[in-house]
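Taken together, the values in this text are just the output of simple stated rules run on the coordinates, not laboratory data. Just so you know, these numbers come straight off a predicted model, no measurement behind them. Cβ atoms are built from the backbone, for glycine too; each structure is taken alone.
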Structure I
Amino acid sequence: MLENGPDAGALAHPMAHSADGWHQLTLPGAQAGDHYRYRLPDGLRVPDPASRYNPGDVHGASQVIDPHAYLWRHDTWRGRPWREAVIYELHVGAFTPEGTFAAAQSRLAALAALGITAVELMPLAEFPGRRNWGYDGVLPFAPDASYGTPDELKALIDTAHELGLMVLLDVVYNHFGPEGNYLHAYCPHFFNPAHQTPWGAAINYDGADSRTVRDFFIHNAIYWVEEFQFDGLRLDAIHAIRDDSERHIVREICEALRAGPGRERQVHVILENDANQASFLSRDASGDPLAATAQWNDDLHHAVHVLTTGETDGYYADYADAPVAQLGRALAQGFIFQGQSSPFRHGERRGEPSTQLPLAAFVSFLQSHDQVGNRAFGQRIHVLGDPVLVRAALACVLLSPHIPMLFMGEEFAASTPFLYFCDFGPALADAVSRGRRAEFGRFAGFASEADQANIPDPSMESTLLASKLRWEERDTAPHKDWLDEVRHLLHLRQRRLIPLLAGQLGAGRFHCEGETLSVQWPLDHAGTPAKGACLHLLAHFGPQPRVGVMAPPGELLYGTGLEPEAGAALRLAPGAVVLTLQESHLV
């Protein structure tokens, strides 16, 4: 049905039903800007499940979009090598006061000047209401209208490419949101009740008629990369995708991207995978990914969190034993859990060996939307942890061969929290608010109803407003000092480290003496400029200075909190970090 404006009524056009179950119609007079919906036999009107734009929200009409209307200014962009990635994760609605694509576009130059090379946008698929984290999307082809138009999103990406920034998009292929998903009403085959998930029946990737469902999401991945020229995708929580097919949907998506847009430019796929399945990150003989490019390394985050805050509740219990050594294992080998049993998971084994992978297969961070926003009050790690230790851990990550990621505002130690927010209809909004407070009622400090009442209500607009960055903080102490240090570390990484990482393959080694950590990363893959080189990291996380520590060999690239002693010994203050480059070494 065409629905062009509130006073224009709706003009019905019957659709032809084909033998294979599809309905189709060609309207020669249709044009960009027309609004339309599908009317089901019972009279229910639903948006196009592949809508490119839904300006009236998830329950409203879809709008016809001309995919060629935007004239790209930098359509010769071919991407950047993955080893150059320094990722900045942001939520479009909270990144700026305006919360739009256009406003985010105006801030990109500041990120590029800082040393960021890749911007990762939290999910954009049309979600219910005016505010959401994005993981409740129901129209996966439609950028949410609260942020702007599809062409305004393209302009943001165009400007990013002009500045040398890659742009990555977080996509959700494990579930649909709880409001506005009409597929159950007319296409039950989209779901497989044989697999149950926290969101109900799983998306049907392996049951009857699953080929069409698989193609829907494969085409979605290609659509974002081809039509919007995204440089890659971050696949949310693939451990929650239920697929017993011979070829997992994640592998098929990666293959389709390489065989399609990846033939002409560099396209990257990042995973979130709590199962630590290193097999999704395997490389060929040349070091190129056979499936995904990299994975978020939650293990490293958890070790740092325990080390800097002392918290050991929940899943942090798995990292409570010797957190300095846990951090060392993560920095040297990628995953901490590589098949070991998890006390938090009642002895369940988790993970696969990762020491054969290049360290660029791991995206490591101290903060992310999950780890900040899933706290009751959305506190950032520099608020919760010892600031001296947090600063040392950040230097360890930014100067490692891993791919580092910052969460928006982390670069200047933002004072604002990042809270969970949403804008569902009244009944669901009330259930979410009550459910969130009940969830935290299991934790110390939230036992009483009065304590739970202090938790910000996700459904209130004030919760989003409290999460918006205050950009003026960048120019004031102590935020400016933190920003200057991050800029220094990133520029050092760009000048001295990235040229050495082209052929880095395999794990490093680590050693702990008490609370002092030493890591060595060999950079000696044959045929690269870094053959025979080794990076040495020394970091002290103890509360008291450490004396008589032998300096690591090689050229000093970075040092803070150290004083020379007799011979080659050093005195390390709490939070000291030393990075050296040894041009040749014996393994």
Structure II
Amino acid sequence: MSVSREIIYPLLHTCATKKDLLSGRILLAHMLCNGLDTVSALADQLIRLFSSCSTLYEANLLFCRTESATVFTWHAIITAHVIHGEFSTALSLFHDMQLDGVGPDEYVYTCVLRACANVGSLTQGMLLHDQLVRQCFDKKLVVLNSLVDLYSKCRRLDEAYRIFCKSPDPDVVSWSTMIAGYAQSGHASYALDLFYTMEGNGIHPDRVSYLSILKACCGVGALSLGKVIHSKIIRDGCQSDLTVGNTLIDMYVKCGSLEEAQKIFEHLPGRDVVSWATMIAAYSENARGFSAVDCFDKMREEGIELDRVTFLFVLKACGGVGALRKGRVVHEYIIRGGLDSDVVVGSTVIDMYAKCGSFNEAHAALDRLKRRNTVSWNALIGGYADRGNFMMATSCFKRMLSEGLQPIASTFTSILTACSHAGIVEDGYEYFESMKNDYGITPITDHLFCLVDLFSRAGRLYDAREVLNSIPSVRHDGSGWMSLLTACQKYNDADVGRECFDQIKELDPSDASCYMLMSKIYANLQMWDKFAEIQEMRKRAHAWRKPGQAWIEINEKVHEFLVSEITHQELDGTGPKQERLQRLLRKEGYVAVLDVMADLAQ
């Protein structure tokens, strides 16, 4: 049956609008039979259909068959490649279009500028800008918005803002693009100012505006402003948008409000892998490993596809709480997904096994990697260092060097930690000097704190104090002074101990540990007036110890405990196991240290 182009064109337009791929292919078959497949106007609609249905290959085939492609046909195929992230191909097609003698219109320019912005091709973008000026297209709002986007993404914010100001009547896209440019470049305060100016000018924010301004709130930790933006999002009914919801979660997490993030997560209408990964990452990064592992279990129950980012953070969480069995389950998923050869994922697997004390599995994971780097070895070295196994830590260090890999700053942090835990002062100091002289690594605060810990454990308190006093005060977080104060308690040195105590109290008056340690020093030396003074200071500062936490893994499920808990609702039937464990401890001669237990209870 003969079909004319006048009949087939509206049908193709309907298929493209409804993304009806099957009907579109049937119409294409009719076009082939009637010799209409090379007609440019019909090809435009089919290319748009194939692009919207993610069949770029068919779009390219049809474009190649099209005779005398018009600017609309070129726009359709260039747009198809930009939509699918094929930016370099889009730029190449634009070059072919010009060679073919077809002059671009403002919509083609807009599309090509977007491609330049996404590949960071500032030079080509500037050449296009020059062409736009010569053809008087630079007055059109859609083009101006694309130029703002180009210069923003290429970090030329001054030029982006100059073009933005040239717009006689900027719309919400103009404002959103400029706000996004500032937010993405780390200029959060400018983004926030622009957002308020936009609202003052009567421009109502859209989804993109909200996404950009939430990112800006993350950049400056503006929790109160983030809450104001959140209320506006609720007012405009945008919270049901999954991307907006995920960005809100991320904003609250980065602003330190994990509880608010959790509330939004729990009320999202449809949670995707980004939602789950964001929460797992948040728990993991905030020392809530138990919650991260639990979140991972629920994610699996909902049938959400696991991705690389999720694996990385749940492995970190497993290592943090010692959930070895759960870590093995995660590792199995990684192997099945073919990610075990990924050097970053593999290194995180090694780190998890090392932190859980399963070094045979850590070595096996290292051997599975086709390409090992310093980070891979660092995970293993760090695991041995944390357990004070100096011999194995240095053995791995030497094996790493034999593979031609150069140590980095964190490598020496682990080696120095191993030396400190093993009490090997001279070797530790030699590694410290070698780091500077042989590898050209400038010591950072972590290395100096390791050196302090090394001297402190060996009783060289004045050497430790000298190192601490050499560190600028802005780089102190109290850990170095706490390490030395702990050593002062061991060696009953009240003078150095009091100096450490004063330094820690200045940094954090509510740190209960420093009051406890200083009190012990005075008590051991029977300096009761000083003891009473510290206790009075402790009361005024309300410095009481928080309950300690512990985890136990049973049947691949991790359970969390607080000190003083004697029952656990999820562990019915474990009483006999607890009694058996107590009998075994008594048989091995274990005796509870009562004063330590008393300290923990405070």
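One table, with the values for the structure above:
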| read-out | value |
| --- | --- |
| When FRET efficiency 1/(1 + (r/R0)^6) of positions 100 and 204 (r between Cβ atoms, R0 = 30 Å, to 0.05) is computed for each of I, II, the largest belongs to | I |
| At a computed 11 (relative contact order in percent (Cα under 8 Å, 6 or more apart)), which of I, II | I |
| Structure (I, II) behind the derived value 1.07 of Rg/Rh (Cα atoms, Kirkwood Rh) | II |
| Source structure (of I, II) for distance in nm of label points 7 Å out along Cα→Cβ at positions 68 and 300, computed value 6.4 | II |
| Computed -7000 for helix-only ellipticity at 222 nm (-39500 (n - 2.57) for each DSSP H run of 4 or more, over all residues; to 500) - originating structure among I, II | I |
| Distance in nm of label points 7 Å out along Cα→Cβ at positions 276 and 540 - highest-scoring structure of I, II | II |
